[in-house]
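Bear in mind that the values in this text are calculations on the coordinates, not laboratory data. The model shown is predicted, which means the values in this text are computed figures rather than measured ones. Cβ atoms are built from the backbone, for glycine too; each structure is taken alone.
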Structure I
Amino acid sequence: MEEFHINILNVSAVLLSAYLGGIAIRKIGYPAILGELLIGILLGPGLLGWLELTPSIKVLSEIGIILLMVYIGMEIDFHDLKKASWPGLLAAIGGFFVPFALGYFTIVWFGGKPMAGLFVAIAIGVTSLATKSRILIDLKLLNTRIAYVMMAGALISDTLALVIFSGITNFAESSAIDMQQLLLIGAKIAAFFGITISIGVFVLPRLGKYISKSGLKNSTAYFTIILIVAFGYCELAELAGMHSILGAFMAGLFIKGNLFPKNISKELNKAFYDVSIGFMAPIFFVSAGFFVDINVFKTDLGLLILITALAVIGKIIGTALFYLPSRNGWREGLTIGTGMNGRGAVEIIIAEIGLRMGIIDNTIFSILVFMAIFTTLTVPVLLSWTANWLRRRGELVYMEKRKGTLILGVNPLSLWLAKRLMGSQQVMLIDNNREMVKRAQSQGLNCIYGNALNEDSFAETSPENLSAFIGLTTNSQVNLLAAQLAREAFLIPQVYVAVSGKDSSVGNGLLEKFNAARLFSATVQLPQWFTAISSGKFTENTKTMGKDLPVGEWLKEQNLNFDTALPVLIQNGDGSTRLFRTDDQLKTGEKVILMEKS
């Protein structure tokens, strides 16, 4: 038997490189996968040769593919599909099959084999599932219709890509396919989905109930059960003649909601994230960079440009054309196409498997990797341009699903603010002081006891229904940390942070990092305002706008003393109110509601 050695130094170097590459690329707003790929290209055998593809790296990267696909499945929320099911389906079909067709015929036209054309077509057709993360937050698009459609479209197109990919791997190496073989392949695929879905719907929930009743509290045992289920699904995929990644993906879909209680699932999701995204997957993406040949820029530059151009044009135009039956407008379709233009984990995994199977060569693999990098780089630029285009035309549609506001901290100012906001939206308060919670409840306000820095406590506020979070305690750091949790864990579109006193630790840089607005547009002495409100030594005044004016310019004109005057709300013509923020636009006839000490 061949002796197997683990080169610890090389594994450590790959992990460190992946970590540094991920950090560097995230600082400019892109997913870590791009940094991991680029660092693999730079430090791998293709260029500097500092890192090498050892047997241990191969084993870890193969396990990393499986765990990554399980995690991708666990991350899919079917509620996202329901929010934009029909438009999302249209976007997914157009955004997948148009670039799919262009990619296939391009490879065949250039003399490639049809099977290679299919692999390239799938890789071009997929959409990165990362579209629902940082970019949507940075561009303030989380609560828009295009965001929900992009999420649904990405989920559908990637699921479709995995199904087609797994289907063609059944006969990828066959020289001839007859009708009998096609029927057999179809039967295997149908049997696979029938068995895996039945297990996920009927068996796993019963297993989950049994585990809950048993009182098992060993997290290691839970994690082991996840791996057993995942590898079992992978084996079912292999038995059906499909690749194991589809089994891993299907396992992730059902593990998330059916196997464990919610409180345990959150802990396990975090642990699984650390092992898959934090350890195994980066090794795979760095090692994938080892196979990239930068000589394609000399030998096949024309094909690289053509494939990349067709990927971009096919995705955007295809999405816009197929989106027309939604009756939401072709401009919205173009915008969604630009947001779905990025490629990511699924595309690289499919391309790497095609290379390993000998279906595509090193040149095509390199072109697909660079295509993934270039198309993903276009997303923030093109999506920002098209989204702003919709804003200027008044065609950026916000969803009505999220209407509530959560206020952290029960105090005289938050109680006053909650009562004013209740007229136009649902308002909830949260505090870890039981006496203050009872005080809010006695005034007819919806208030819960809990620590807003604890994810489980935060989840009790139904964050999926919240459009805004307000951190309104005298501790600016707590306000900011809770705002970070609201933004990153629960994707709440608007977050406001009160900065009290002369707290220099929460500056504009930190606020911008979490896309948080400074409440009242200034640093204020909150304890003094609490005293004034509780003693009744204040008045409410309004200033009516005689012209359209940005809030920042209005503040300069007013030259307010925030120790004696506090702009809190903006009242629309229909009587509804919104929070006062610097980056807002005041319109003629609107009223700024101020609190002034008497």
Structure II
Amino acid sequence: MTKATSKLVPESWQTSDHRNDPVVGELIEKFGESVFRLQPSRTGMPIAWVARERIKDVLLFLKNVSKPYSMLYDLHGVDERLRTHREEIPDGVDYTVFYHLISMERNHDIMFKVGLSEKDLELASIVSLFPNANWYERETWEMFGIVFSGHPNLRRIMMPDTWEGHPLRKDYPARATEFDPFELTRQKEAIEMEALTFNPEDWGMARSKENEDFMFLNLGPNHPSAHGAFRIVLQLDGEDIVDCVPDIGYHHRGAEKMGERQSWHSYIPYTDRIEYLGGCVNEMPYVLAVEKLAGIKVPERVEVIRVMLSELFRINSHLLYISTFIQDVGAMTPVFFAFTDRQKIYDLVEAITGFRMHPAWFRIGGVAHDLPRGWERLLKAFLDWMPKRLEEYVTAALKNTVLKARSQGVATYNAKEALEWGVTGAGLRATGIEFDVRKWRPYSGYENFDFEIPVGGGVSDCYNRVMLKVEEIRQSLKILTQCYHNMPSGPFKADHPLTTPPPKERALQHIETLITHFLQVSWGPVMPANESFQMIEATKGINSYYLTSDGSTTSYRTRVRTPSFPHLQQIPSVISGSLVSDLIVYLGSIDFVMSDVDR
């Protein structure tokens, strides 16, 4: 392991309004100080309230400034009506829409907030500035009822078209017991099925041209090449794709709404299942964001254990991705070999955590328990096994001339297009941008590990994306080797009143500790009123949690930004003009699961 320079460590542990941040100075110089109201937080980035009349001008300025903020990373809303700690919220604000931008050249984020009254929930669409705002604005309208004027097709995206109400409003029920019993009559089923009928005119599509008709093909929502409950409607001219409409939401289960009724501890199991192949990887951003709220710094042993589990799950996910990509192109055998390798990882994970796919093992302030005796032997056996096995996949399948012919030059996009659509992970790095959160914004001690960031040559195609994942497995093995040789000693949890419950022996000896234990388990810890944010390099790109605490035992607002959501939104811009067979290869190269899209 090598020690990183301190400047790489994010300065987000203390509440700050980042008034001295250079980008804040640029904004004030351009628009004047009266336009912005800075909000202190623990997000690690400037947050500025802006009037809705100025938000589009501000975003346009930052998109074109020197070292531009070229990616709209996230856009969503908050129902502020029940907030008790309103010190940082402007008067008269009932709903908030936030815009999160990233500058790759600066390695810097900034967030803007627009406050709205519930009597006037209308805001100008920014799809003309950032094309990926399309789906984010649709979801924000659906969940909160905020209208984005000028949006090309403002309609439901997660819920059926027949759905009533806006689920993320505070007056919308959060529990099934608050609804009437569900009943699916034949009449209701007929209405729901009719609502699923695709009407091309609704999407600006023509049914024919001068001399011939287009064919419309439903691929999914139950199709082996769709990689889950995902539907994509294709407008075809012969076998050529003229246009397409991705249709998502079949896997939606209200993960963000669940965050409002679970305690800070009890929400952890939900994080595993948002992207069900990533396991502990997806627990990481949540527990780190909560630890920022609480001001908890975990022991070094905890950091290394978390890295070890994360990299095991990264390899596990990548093996499934690589083998199913090969299967999508037409080869069957590698899938069975890869599942054998993945079982070795699951055996190791089970030995450490007691569970396999969804351990829910990371805790606020630590991990559930210490490493068991013999973990080194199991990890060493895997590290001896995997490198040779990986080379077999490359030699036998990925260098196959048929596979290369089917995937090289297919579904290409460049760095500019990747940033416009919010692409992260291997898809972005294949375009030549080496953005990896583990290196650029280290967390959990990644700054102490020696590993490289695999980067492509400037154009991302299906073959480049899968080969980058192969190299990422090699780098994860390198990280795991360092975990094996350099596991620190020490406690597996922080000594902090808001962390995971105290040791059993202490709870049995001290009544005050026993009371604290009881309250932590039954009610959950009370987090200070504030906002925090944490992004991590997940298996499929950047995953992040933006948490709002109102000084309670539950989160006031849990925003989960997943990588797969923007990756599927990008599909029409990439695949138009290609063959249907190319679409199948492209879908296999994206590396997505629908739970990560739909949440």
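With distance in nm of label points 7 Å out along Cα→Cβ at positions 122 and 434 computed over the structures I, II, the top value is the one for I, the highest of the group.
Taking mean count of other Cβ atoms within 10 Å over residues 106-113 as the measure, the highest value among I, II is held by II. Rank structures I, II by distance in nm of label points 7 Å out along Cα→Cβ at positions 282 and 578 and report only the one at the top, that is, the highest. Largest one: structure I. Here helix-only ellipticity at 222 nm (-39500 (n - 2.57) for each DSSP H run of 4 or more, over all residues; to 500) has been calculated and equals -19000, so which of I, II was it run on? It was calculated from structure I.
Supply the structure label, taken from I, II, corresponding to Cα extents along the principal axes in Å with the calculated value 88, 57, 48. The read-out was computed on structure I.
Of structures I, II, which gives 18 when relative contact order in percent (Cα under 8 Å, 6 or more apart) is computed from the coordinates? Of the options listed, only II reproduces it.
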